[in-house]
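What follows draws every value from the coordinates through simple rules; no lab data is involved. Here the structure is a predicted model, which is why all the values come from computation and not from measurement. Cβ atoms are built from the backbone, for glycine too; each structure is taken alone.
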Structure P
Amino acid sequence: MRKSKHVAPYRRYVVVLGALIIQMCLGSIYAWSIYQTALTSGAYNWPVLWTQLPFATGLACLASFMIFAGRWQDRIGPRKVATTGGIILGIGYLLASQIDKVSAGNPLTGTLYLVLTYGVIGGGGIGVAYVCPIAALMKWFPDKKGTITGVAVATFGGGSFLIGYLETFLIIRGANLIGFSFLILGITYMLVVVVGSQLLSNPPSGWSPPGQPEPVSMGQTTGRDLGPGAMVRTRIFWLIWVMFILAPTAGLMTLSNVKSVAQAIDVAAASDPITWPVIAALIVGIMALFNGAGRLFWGAVSDRVHRIKTLTAMFTILAGSQFAFAFLSLINTSWLIAIGIAAITGFCFGGNFTLFPSMTAEFFGTKNVGVNWGVVSTAYGIAGVTGALVAGNIVDFTGSYFLAFMITGALSLLAIIIAGILYFTTKSKA
């Protein structure tokens, strides 16, 4: 039996603290709905699709930069890589703060500028920093991959709850323009992420939790510690990858449009200029809280129940929420009902970021988990683009979210089918 190297018990909890600090800031990308609403009205009045392009670009760059960052942090450790990500993120936001001067009222110029600054630079910075705490935590907690990943990514999702209110406040202070908000948040994110990064580290080679060697996980069927090249040649990888496109598309479309959806459902409430900004921020916040809670819940459940079965249950509930939103888009009802469905969607959406990295580590090992998770996350980058295009194009052409939610509901059902194929594939290899 491999002898576990001695490490002070508190060391891995210091890493947890650093991960939480970093993830709190990185979750800002999920509060884009606040900016999206500001850009579709008031001084901007941009087309819906255009307002989604910076968000979609940010998610795509988040995922694509994770491959580079994952390989880099597997080689030199998470601290320097996460520090670099925090600096890049801050620079992206600081550049984005000049949006009102650069665009000069031109929506096309403004969209392209935000795609570059917020999307490419800011999203890339998030991707560089994001992979580091998750990879480090799975190495420090090989006995509780689902639970510890849930804790980390819950902070990522829950952070957007507080950030959504902060963005709303800063936009109001900035005379309903978004530049001032980007300025303050850019400085804040750069400082806080860099500080949190100094707490990250990897365990020594050969280390395992006291009294418990690293367990052989129930899903391990492809062999230990595959590199990305070997991983992508497995059928299991492609099944996981396709599912990670289908299910997040539904959650991302809802997350990035939830304020606009609620506004279309409850026209009376949305017409009140005093109370609606507070209600809208509450809707985004509640969805963010359930997003975070879902990451904790599904992670803890999956440590006790087969992860693929957990995934199937989550996809089923997600599909129901999408079809419910499609129905609500046809009637005029209270925003309270919309917020309930949004909470369910967020609850299931959050689970993706606990279950998929945990499965990546289980099926392909923890040695290369940084780069492997980065490769798997390219699927999420595609989901970011499809989630924006589904809503933006359809709403602009039909004036309704009905067809958009019917499509994402169908994609969730398809994810259930693929989860079943993955279950029988892994069972036959066990």
Structure Q
Amino acid sequence: MSDNPVALIVLAAGQGSRMQSDLPKVLHRLGGVPLVGHALAVGRALEPEQVVVVAGHGAEAVKKAVGKLDSEAAIALQEEQLGTAHAVQQALPHLEGFEGRVIVLYGDTPFIGEDTLLALASHHADVVVLGFEAADPGRYGRLVTGPEGLERIVEYKDADEATRAIRLVNSGVLAADADLLRALLPRIGNANAAGEYYLTDIPAFARAEGRRVEVVTCDEAETLGINTREELAAAEAAFQTRARARALEDGVTLTDPATVWFALDTYVGRDAIIGQNVVFGPGVTVESGAEILPFCHLEGCHISSGATVGPFARLRPGAELGGDVHVGNFVEIKNSVLDEGVKVGHLTYLGDAHIGEATNIGAGTVTCNYDGVGKHRTEIGANAFIGSDTMLVAPVRVGNRAMTGSGSVITEDVPDDAMALGRSRQVNKPGLATRLMQALRQKKGQ
């Protein structure tokens, strides 16, 4: 966190036509969340006073996604794509009255680190440009520095051979004092081939006023931008490699690291064990000492210490597993709380339910929570025993220490300590099976 007030502007207006997609580029997913979510997440580490996302192509979709990612972020609309400086101008009305450091990030550049942002936010210079030493400088704009800091940014097409030899290049990320940004942006012209207004003109105007302009550097990997599906795939691979390494460093056991897929906000505590081919969607917390067996898919859930999940289990949003809960193979849980010691061995669906501690759920149990219009809850008390193949038609409650017989359809509440049987009486018809099969075979033969 910076000691100075910070505001964040995230540029997310580009169409990204090279992605070959109708979806706005910043909404393509990386680590389980839209690209723009990475910029918002790292920016929040600075505890900014204000966050503004500039949307253009697919603005309504971007607005909806940003609302889910950061409900406090404001949305500015850039109706015409007239360059980065023009985009920042659209954001400034949302920063009226703000006094402090403004940091401009890009929604398609997901790997900028917290330390890098902190360096931009806390630097003493009036304008700070983020640069990096490029392995292949290519057509990047070169950063020409001297004793007085950053002297100028030279675009590749305007650079002579000596300048092109410079390996320090511009990332596009910039930080500046808010008042200075307000004063300088209107001066930027569009006298270029594209007719656009470029943020890279800000350092030159600042220096002309005698302001201090400096460069902060970061690793080149932090500046990776996403413009194509191939680059998105490469970014996903890089993200997963980092996430796996971080989990191992934090004391998590990954049985086969290359097959475990993390989301941006996945949290796994030390001494947890994660089997092979486990996929974490957004919003998962696994506490220390829990174990996730192979081939599980988890999203929006919380797994307490000592719990075991899987193999082949699916936990959906709202699943809350208490300590020492066991969820076995081919079990799906959605929006349900399982208290300490609950056992759900196999072949079961629990949706919109609360299961009391130490209750056993038999194989094939289903909470019938949806009537075609609305969802309804099932409440099961502590130390209950639900027989295999029980259908619990919600809304319904099964009491503490109660039982249901196997194959029952439970449509009424079951009191504490009661046994519920909801099935038809069995009737045996002697010889009917043989006669029926003979008739069926005869019919098939004809």
Structure R
Amino acid sequence: MSFFSVKKIHFVGVGGHGVSALARLALALKMEVTGSDLEWTVIIDELEKAGVKIWIGHEAGHITNDIEMIVHTAAAQEAENIELQQAQILNIPTYSYFEALGLISKERETIAVSGTNGKTTTTLMLGKILEAGGLDPLVIAGGNVEGQHGGGFRFGQGPFVVEACEAFGNFLSLQAKYLLITNIEEDHLDYYKDLDDILEAFKKLIGQMKPGGFLLVNGDDIGIKKLENKLADQKILIKKFGVQGDVDFQAENVQTDSEVQRFSVLGNKFTIHVPGLFNVYNALSAISVALILGVKPKNKKKSLEEFKGSWRRFQILGKYKEATIISDYGHHPAGVVGTIEAARQKYPGQRIITVFHPHHKWRTRMLFNDFVEAFKQSDVVILNEIWSAPGREPKEDNISSADLVTELKKRGQVESYFGADLDKTKEILDSLVKPGDVVLMMGAGYIYKLAEKLVK
């Protein structure tokens, strides 16, 4: 079935970043668009103003015979969702968000951006560069440009630039011509057995790429070097980017200060206003794709200089008690380390308080030691109780953020605190924060709501 031929479409879980981007695409294609979700949000408010008919709550009556396609968030399952059940009764084709992306990738020349960390920012950077270069991309990312709730979507007639998430093997729905891999580490271990299992999934994704394209990888990344050992039988053009050399595209003369980062690629100088070495890698990877596709350097320079960052990716929200509040989505140990390093780069000499909301018990347990080591880089650590998704946790697992705090103190991180819930976490923060502090509000759970509340 062609996504582009549909006249009426319904979205279950329309308020999610990815699904809402598809709803915007449907509007741009002049479809009649409806949707449902469990609560009203800013994203839903903007979708309704744009022309989407939206219901809060799921009901069978929302699904009518004239709907030609239903797209649903991965969180909605037919066994539990009455709208998906009604769709089956009416024989309406139903696709998950990732399956719908797969339909689009079959019909559009696709540039997929994958990897453990950096996918959203890299996708958005690349979209901006290709837009400035006149390639008119269609962009769908699982997040937004800072300050733009619809910033994860751009409608265009050119190549399809898409964030490709490896969770549950979701990216295997895509058929990319060009594939960019930022890095590979152990994650989503409630689905994958180990790193080798993750590498096999990436190998399968590479194996189903369309001919005539290329694979662009981070030549400095240990996980990707392990993936390369599995690709001897793959007949595909591989290009590498990196900072350490022996790559096709190298960021040279990297210079950083509290406001900007500067570096050169093949003699062309670039400036970015987002901190952290990881953002140098993100920008470099986007530049590398654009260079291969023939985009002129001046287009890349301007779009990167103007890039404000992504929502909840080192997003500076404002002040609370004269301390700087930063919201960040980082929920993997590598993301924690990178964000703390970025804070030290941007705010040298200031005290760093990391307020973290762990995402899933399985991730906390399986990466326990890595988290402990990551948090040791912070001056003060406040850990909210773990956020758990229904149906994704072993019932017998009683691991708690308090266990992380205990281990941190054993290893010398004395200023570590446990918050049983967001209210308790705020109470602890209130007692500790001082003027001039930098407070990193991190995690993929609901910590961002507390961060936004603090600066209001």
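Some observations on this one:
- Comparing distance in nm of label points 7 Å out along Cα→Cβ at positions 11 and 347 across structures P, Q, R, the highest value is found for Q.
- Which of P, Q, R yields -10500 [helix-only ellipticity at 222 nm (-39500 (n - 2.57) for each DSSP H run of 4 or more, over all residues; to 500), calculated]: R
- Looking at distance in nm of label points 7 Å out along Cα→Cβ at positions 99 and 267 over structures P, Q, R, structure R comes out largest.
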